[in-house]
Structure P
Amino acid sequence: MLDRRVAGDVPAKHHIVHRDGDGALFWEHCLTRKGFDGAYTILYHQHRPHEWQAVGSAPRDAGTPETPEGLRRRHFRTQDVTGPGGTSLASRRVLLANDDVAIGFATPDVADAHYTSHADADTLVFVQHGTGTLRSVFGDLRYGPLDYVAVPKGVVHRFVPDAGVPQRHLVIEGHDLGLLRQWRNEVGQLRMDAPYGHRDFRRPDFAGPVDEGIRHVDVVRDATVHTFATRHNPLDAVGWDGTVYPWVFPMLAFQPRAGLVHLPPDWHGTFSVRGALICSFVPRVVDFHPSAIPCPYPHSSVDCDEVLFYVQGNFTSRKGVGPGSVSYHPYGVPHGPHPGALEASIGSTRTDEVAVMLDTFKPLRPTRHAASVEDPGYHDSFHA
């Protein structure tokens with residue numbers, strides 16, 4: 001949640017009569033979190049928003065995690081993923097998952113034919129390549145390369161990729177997606193020393209009801225896609241007021257830190273979901289002690305699994321990875337730079353790497369989709 005926004009036609013107070021120019025009553029619709037104790041948004045619809053008729057359901061390919069053969073550092077090459085295409089949801093292939101998060105990759109090539117409402121998780125899409133629009137009951141949001149696109153659970157939406165533009169998306173599904181608490185002051189405003197500001201985020205462009213002729217909503221719940229038919233246009237809101245809505249954050253708007261010596265990954269912390277920290281590594285100056293070693297040191301983070309999605313730039317600590325690579329370092333096994341990287345980094349003054357990192361507190365399990373693009377020699381590549 002970012003901040004409170006008001007858009008369109010809303011009454012002076014919530015839970016009171018609100019009518020259109022002909023005297024018809026607008027329907028108030030509350031989208032709440034944590035029961036009624038958390039963040040919420042109130043929407044005002046032209047029609048009853050809850051007249052949904054069940055049509056059917058189908059299993060979702062959520063990539064059931066498998067127990068890998070042996071504990072080892074792993075490397076998955078999403079750059080080798082050539083399909084399957086389809087919609088944003090249909091093209092997602094989960095690579096790693098636990099009870100808190102699912103980390104996957106999507107290659108959508110068509111717009112969603114139905115609207116989607118994810119009932120199990122908030123969704124954070126990182127756009128490696130592609131442009132398009134996230135359309136929701138809150139309005140339109142344009143996205144492009146190196147954008148994070150956040151969709152709170154329960155929001156009726158669809159992804160509309162621009163025609164003919166290849167799309168490659170990292171997709172993180174988790175609970176309670178939000179900004180880090182330490183970057184807010186006591187009134188909820190982002191602090192002046194935060195690595196981002198309120199102006200960095202893009203909110204939906206609301207223009208009132210938008211009728212695309214679509215009358216179906218797919219609800220994702222318990223690894224199943226449940227399809228409902230709606231009597232009226234689901235995007236018929238005339239206004240809304242609240243803190244729950246989709247947003248876009250351009251990754252390069254993140255303001256990185258530099259220190260006298262190497263700073264831990266927490267300083268790159270950008271978002272959180274339950275059980276995981278999401279970090280953004282962007283071009284920056286590096287450590288400025290005259291004897292600093294800028295390359296990350298070997299470490300045993302015995303409480304976290306680490307996942308790194310390489311986006312672009314020169315990844316000085318790793319060999320054999322490139323844009324689209326996903327490295328997975330499970331806790332219990334020390335990890336660090338490849339041979340020669342530590343010495344080679346001495347004297348460097350900046351880095352141009354761009355990457356997304358997740359630290360998860362529950363162990364992740366690779367799926368069969370991850371196994372299909374795995375680099376089998378990665379673990380042993382750390383031998384000098």
Structure Q
Amino acid sequence: MKHLNPELGLEKELGSQIYTALQGDVVRFILKNANQSPVEDYWRNHMEGHCMKVDKNILGNFYNLCHEVKEKLGFKEAVDFYVTGDSAINAFSVASEKEEHPNIVNVNSELFNLMSEDELRFVIGHELGHLINRDYRLKRLIYFVYPPQVSNLPVTLQFKVHLHDNLAELVADRYGYLACENLDACVTAFFKMASGLDLEKMHVKIDDLLADNIKHLDYFLNGGGMSQYDHPVNPIRIQAINLYANAKSQEELDSKMSELIQILLKVGDNPLNEPMSVFMATAGLIAANIDGKVTKEEIDHIIQNLSNSNIFPKQFLETIMKSDVNKLFNASITRILELNSDLKNNLLEYFISVVLADKDISEQEVNFIYSIGQNLGFNIQEISMIFANMVQRSFVPSLDAIS
């Protein structure tokens with residue numbers, strides 16, 4: 001049976017963006033020549049010293065299963081498989097950083113107590129999927145440039161890395177499906193990992209599991225929650241693999257996946273997020289246009305502010321530009337003040353910040369700020385105090401004016 005491409009276009013696009021932003025080729029070249037001890041060495045030492053290596057003569061049946069999956073997925077690189085005595089229902093892979101070393105795939109022993117052979121094939125296929133998709137290359141780059149114990153990722157990058165991690169899991173799930181070609185086994189594997197229960201022993205039916213998953217998925221589709229971890233929530237993963245297994249064409253799959261991906265695009269569940277994003281885009285454009293010339297600095301300032309609540313701030317701003325900006329602006333202010341009337345000060349400060357972004361304050365812009373301030377209910381003195389504070393706090397004169 002011919003299957004659709006397991007890759008996700010958005011995952012590839014995001015991975016490329018993040019890699020380029022972090023100067024991936026340059027950093028990898030430096031690291032390679034620095035000859036640092038790779039993370040892989042730690043894991044290999046741990047596995048060889050504390051775990052059981054899967055060998056033809058030891059755990060022969062599982063050895064055959066692992067290599068059948070590897071061959072089925074067409075993965076040519078060497079892989080050492082291990083089993084760790086651990087009650088956590090988990091598995092993981094570690095990519096080799098040296099060509100002469102095999103990759104590593106580990107399965108915790110608890111999975112053998114719960115999983116059928118096809119479910120184990122799904123798990124092994126998922127872990128090999130991460131190696132095939134080369135997710136590790138990006139992870140290592142991120143952790144080197146922004147060591148978790150030392151520094152935090154910029155907010156915009158955090159959103160994109162989080163989305164990429166979620167999408168990469170969905171890609172790995174597709175490889176898991178390809179490894180076993182048994183949708184029921186994929187679904188039961190997810191529920192077993194979530195519950196720790198032997199579902200066959202509990203006489204749980206697959207149709208009931210799928211119906212239960214739709215109920216939980218509706219919660220996320222209808223604004224009830226968001227996927228906050230580096231793995232998507234199980235209702236999304238189960239539905240995504242269901243769509244992949246049953247789609248008749250790439251177009252059908254992409255169309256149905258777009259709704260699920262919208263859940264992953266959410267960066268917060270605060271009702272203010274959407275109107276505030278619209279306000280920042282529209283107010284920014286209006287303020288930038290007051291003096292008749294929209295500068296790169298002003299656009300960059302708007303995008304920077306949007307990046308705190310949008311994974312793709314530039315695209316969001318471009319979409320707003322093609323709409324009725326004034327209508328959206330008025331609606332956003334009305335909604336924001338309905339939700340929190342105490343934000344008037346913040347709204348006026350944002351307008352002023354856009355005006356200050358190009359380091360040039362024109363008379364038209366000053367008049368505009370006072371007009372907006374009065375419309376928000378401030379008197380002249382209050383506007384002046386807010387304006388003065390912003391100038392003192394944020395204004396940087398242009399060097400062109402004094403050179």
Highest-scoring structure on distance in nm of label points 7 Å out along Cα→Cβ at positions 222 and 358 (candidates P, Q) is Q
Cα extents along the principal axes in Å, calculated, reads 84, 54, 37; among P, Q the input was structure Q
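Identify the structure, out of P, Q, from whose coordinates FRET efficiency 1/(1 + (r/R0)^6) of positions 94 and 334 (r between Cβ atoms, R0 = 35 Å, to 0.05) was calculated to give 0.85. Walk me through the numbers on the way to the answer.
Numbers: P: 0.85; Q: 0.10.
This value belongs to structure P.
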The value 27 for percent of Cα pairs over 23 Å apart, for residues 174-269 alone, derived from one of P, Q, belongs to structure Q
Taking FRET efficiency 1/(1 + (r/R0)^6) of positions 102 and 166 (r between Cβ atoms, R0 = 25 Å, to 0.05) for each of P, Q, the highest value is that of structure P
Relative contact order in percent (Cα under 8 Å, 6 or more apart), calculated, reads 12; among P, Q the input was structure Q
Calculated from one of P, Q, helix-only ellipticity at 222 nm (-39500 (n - 2.57) for each DSSP H run of 4 or more, over all residues; to 500) reads -20500, and the structure in question is Q
Computing FRET efficiency 1/(1 + (r/R0)^6) of positions 14 and 262 (r between Cβ atoms, R0 = 25 Å, to 0.05) for each of P, Q, the value 0.95 comes from structure Q
The value 1.15 for Cα Rg over 2.2 N^0.38 Å, for residues 118-157 alone, derived from one of P, Q, belongs to structure P
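When mean count of other Cβ atoms within 10 Å over residues 6-13 is calculated, the result is 13.9; to which of the structures P, Q does this value belong?
It was calculated from structure P.
Quick note: the coordinates plus some simple rules give every number you see, no bench work behind them. Every value quoted in this text rests on a predicted model; they were computed, and no experiment measured them. Cβ atoms are built from the backbone, for glycine too; each structure is taken alone.
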